[in-house]
Structure P
Amino acid sequence: MITLRIREDGFQMVGHAGYNPGNDIVCSAVSALTCTLLESLRVLTDSLFHAETGSGKTIVEWQALSDTGKKLVDAWFLGIALINLQYNCISYD
């Protein structure tokens, strides 16, 4: 199970979906969305943020998000929520 904690100044994700060890399409989807978010924030906005990533753990903190940055985070969360609707693998803390 992936645990997602969202705050006003960032989010933290820990854990693995455990959908199919070795071929976990759910973890892959969550990782792809999150990597895309981080690169989009870096390339497309002037938002100030810091990210730490590792196996089964991602911490993202921002000091200030531009309007575009906020929309990117909202789009990321919609994608995460859609994955959870299909696979029921994310708990929100």
Structure Q
Amino acid sequence: MIAANELDRYVEDGEAFIIDLRMPEEYRRCHIKGAVNIPYGRLGQCRELPGGRTLVLYCERGAVSMVAAKELAARGYRVKTVIGGIHAYREIFD
């Protein structure tokens, strides 16, 4: 897990592949720079996520991303989640 205030470091150094797990409408309203929108319901259908990079997941408040992180870790991915999701990120950076 990473704190919302640490996320910009991952964005800037390009080490992470950031995934927004919310629905497309929510993503369009607001998302973290560089994030790719893959709704949680479609995540299981994604066969080609970048294996050489850390996957950083976020949702609205962090619960869905925790579930998704466990699933992806079981598939062999390096995964981190944003504590508190986009809600926590917006409290700091809005």
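The numbers here are math on the coordinates, done by the rules we state, and not lab data. Nothing here was measured: the structure is a model prediction, and the numbers come from that model. Cβ atoms are built from the backbone, for glycine too; each structure is taken alone.
A value of 2.7 for distance in nm of label points 7 Å out along Cα→Cβ at positions 36 and 52, calculated from one of P, Q, originates in structure P. When helix-only ellipticity at 222 nm (-39500 (n - 2.57) for each DSSP H run of 4 or more, over all residues; to 500) is computed across structures P, Q, the figure -15000 traces back to P. Out of P, Q, which one gives 0.95 for FRET efficiency 1/(1 + (r/R0)^6) of positions 12 and 44 (r between Cβ atoms, R0 = 35 Å, to 0.05) as computed from the coordinates? Computing FRET efficiency 1/(1 + (r/R0)^6) of positions 12 and 44 (r between Cβ atoms, R0 = 35 Å, to 0.05) on every structure in P, Q gives 0.95 only for P.
Which of P, Q yields 12.5 for mean count of other Cβ atoms within 10 Å over residues 20-27, as computed?
Values: P: 12.5; Q: 17.6.
Label of the originating structure: P.
When distance in nm of label points 7 Å out along Cα→Cβ at positions 4 and 68 is calculated for each of the structures P, Q, the largest result comes from P. Quick one: relative contact order in percent (Cα under 8 Å, 6 or more apart) came out at 38 when computed from one of P, Q, so which one is it? Label of the originating structure: P. Each of P, Q could give percent of Cα pairs over 17 Å apart, but the derived value 45 comes from P.
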